1. One of I, II, III was used to compute semi-axes √(5λ) of the Cα gyration tensor in Å, and the result was 35, 17, 13. Which label is that?
2. Assign the value 5.6, calculated as mean projected area of the Cα convex hull in nm², for residues 25-96 alone, to the correct structure from I, II, III.
3. Tell me which of I, II, III gives 31 when you compute relative contact order in percent (Cα under 8 Å, 6 or more apart).
4. Tell me which of I, II, III gives 3.4 when you compute distance in nm of label points 7 Å out along Cα→Cβ at positions 89 and 137.
Structure I
Amino acid sequence: MKLSEIKEKLKELQNISFQLPNGEMVASHFHVTEVGRVSKHFIDCGGTVRKEEVANFQLWNSNDYDHRLHPQKLLDIIELSEKVLGLEDLEIEVEYQGDTIGKFGLGFDGHSFTLQTKQTDCLAKDNCGIPAEKPKIKLAEIESQNTCTPGSGCC
């Protein structure tokens, strides 16, 4: 989800909720403690220099049960961040404390924002000899290569 998308969703909501990938809800007294720009400048394993930028939201739970974050307040924080930090319409990455700090993508299911798991990837598969897709093997081909049969003594 991009900044422009969350801003539109926030204008329609009365309350904000976030759902973890396992289906559990983030406690309703969460805070968004940071909105920022995260830049990553790196070299992939194939030697290509790359740059990535995301808008970063940090969710945090505390024992402050009296101050809920309302949609307009989060919208104000995002708009201030766009102005002060010069944020463009970037993809959003959410940090949330589980056993360790997790980084998630952000979606919306019509009611709640959803934290979506992210995966690592090799960005230079062609240079590393990694096939684009796992080769599909038919079970019959594997069985025809097997010379071990029941009762032959090889098993």
Structure II
Amino acid sequence: MVFECFQCGECCAHLGLVHSIEKEYGYYRYRIHNKYTNEDTLVTVDPDKHALFDDKTIFEKIPLACPFFRYQPGSDLAFCTVHHTRPEICRDYQCWRLLILNPRGRRVGKIPHIRSLVSDDPLLNRIWEDCVEHHNEPDDRRWEDAMITTLTRAGYTVRR
């Protein structure tokens, strides 16, 4: 199934620790440096996001954000202002294999690419410990299907 981004911004909120602007070429073109891989990438701010990129107030609230990360004013939607030319590491990123929503549709947990739960929801954590954590299905797809069934029966919605 294709990964669907919900534009929460968790992925980019600390990428200022990874990506830094090394050089500005003008006309919204930059060379950025990945401090972990030592790779440089040329990026261009998407034309429809110039005004969004020019607003730097995000760094008052999230000082470690990627230099190209922004929130749409008046909303909780996050945007990569260089989405079309973003580095390969960003293109490959998927923040979860299963996303878990409570009955009100609020995100309450995620299962990353390893078989573990990331959640502050006490009921979800208890279900994980009692029913899910020790499920020994070796096939990943069948394991995910079993997790979806278990969590759906408990009233959660699960997105792959």
Structure III
Amino acid sequence: MSSNRRFLLDTNIVLALVRGNALAMQIDATYKLRASRVRPMISVVTHGEVRVLASRNGWGEKKLGALQHALDNLVTVDVYHPSVLDAYVEIDIYSQSHATGARNMGKNDLWIAACAKAVGATLITTDHDFSHLDPDLLAVECVTPDPRGSNKKP
């Protein structure tokens, strides 16, 4: 992977990186995020999603610190920008009139996809919620956890 590619990370990727598990190592080995000259991006929506998850799961100080460190080292894309708003509309209309049938995306996923489209970034995720957008509206790369890996640090 080129160190000059622009990536926007889905919330599940950020969570894997914070956890520092085998999936995080797989993501970094594949995309070289830490070595990249271009800092990865996230949608401001991801800030909200991870904060809810952390609160709901009673994350301790150490894990919250790791989360804050991760968020501080990513570029946040705000949704209140005309290009993001335009992309949101385009993606929702496209999803509802998709050739294989309407795709009802969650609103947070719509915002995350719109941020990726607006900044011209490849969206990295671990789920297939965005697959119908690739390649027509934006580049999506789905990371499938290596079945030989585990969810624990080696």
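Every read-out reported here was derived from the displayed coordinates using simple, explicitly stated rules and does not represent laboratory data. A quick note: this is a predicted structure, and the numbers were derived from the prediction, not measured. Cβ atoms are built from the backbone, for glycine too; each structure is taken alone.
1. Structure II accounts for this read-out.
2. Considering all the candidates, the number was obtained from II.
3. Label of the source structure: III.
4. Working through the options, I get structure II.
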